[in-house]
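The next part holds the structures, each set out as structure tokens.
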Structure P
Amino acid sequence: MTDLSISDELADRIDARVEHTDFESPAEYAEFVLSEVVTRVERDSESGEPSETSREGVEDRLQSLGYLEE
């Protein structure tokens, strides 16, 4: 297992979201979300859709998940 550092603001946002889910901890929720994003980026990269793997594409996905403000 590897530890990752995130901002206090993001940690607070994750804590708030976890309360409305079936995840048992903020770490479990964050791991799930990161896994989903990385899987999409990898899948899009393999399918030849570079726009989805661009910074903008990743930011759009994180924004849709509520991790980036609009």
Structure Q
Amino acid sequence: MNERIKLLAEQAGMTVNSDYSLYTKDFTTYGKFVEKFSQLIVAECRDMFVVGSVSWNLLNDKLEHFGVEE
């Protein structure tokens, strides 16, 4: 597993085991994990754009669709 993906999974609330499987004690939080993990990935991609550029402005118009705030 990519170290950055592992870190994002942990930030989203999952435990990453030594074999890189994801673990949680409470499976009712799994949906919340998927949502948060997705938002973190989209935000990470957003951060690759140059702030103030035309592409940045177009991207920010679309982020609400994914529930990602600046």
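Derivation of every value follows stated rules applied to the coordinates shown; laboratory data play no part. Bear in mind the structure is a predicted one, so any value in this text is a computation, not a measurement. Cβ atoms are built from the backbone, for glycine too; each structure is taken alone.
Assign the value -20000, calculated as helix-only ellipticity at 222 nm (-39500 (n - 2.57) for each DSSP H run of 4 or more, over all residues; to 500), to the correct structure from P, Q.
On the way: P: -20000; Q: -17500.
Going label by label, the one that fits is P.
For structures P, Q, calculate distance in nm of label points 7 Å out along Cα→Cβ at positions 8 and 40 and state which one comes out highest.
Numbers: P: 3.0; Q: 0.9.
Comparing P, Q, the top value of distance in nm of label points 7 Å out along Cα→Cβ at positions 8 and 40 belongs to P.
Work out which structure the value 20 belongs to, where relative contact order in percent (Cα under 8 Å, 6 or more apart) was derived from one of P, Q.
Values: P: 20; Q: 24.
Here the read-out was taken from P.
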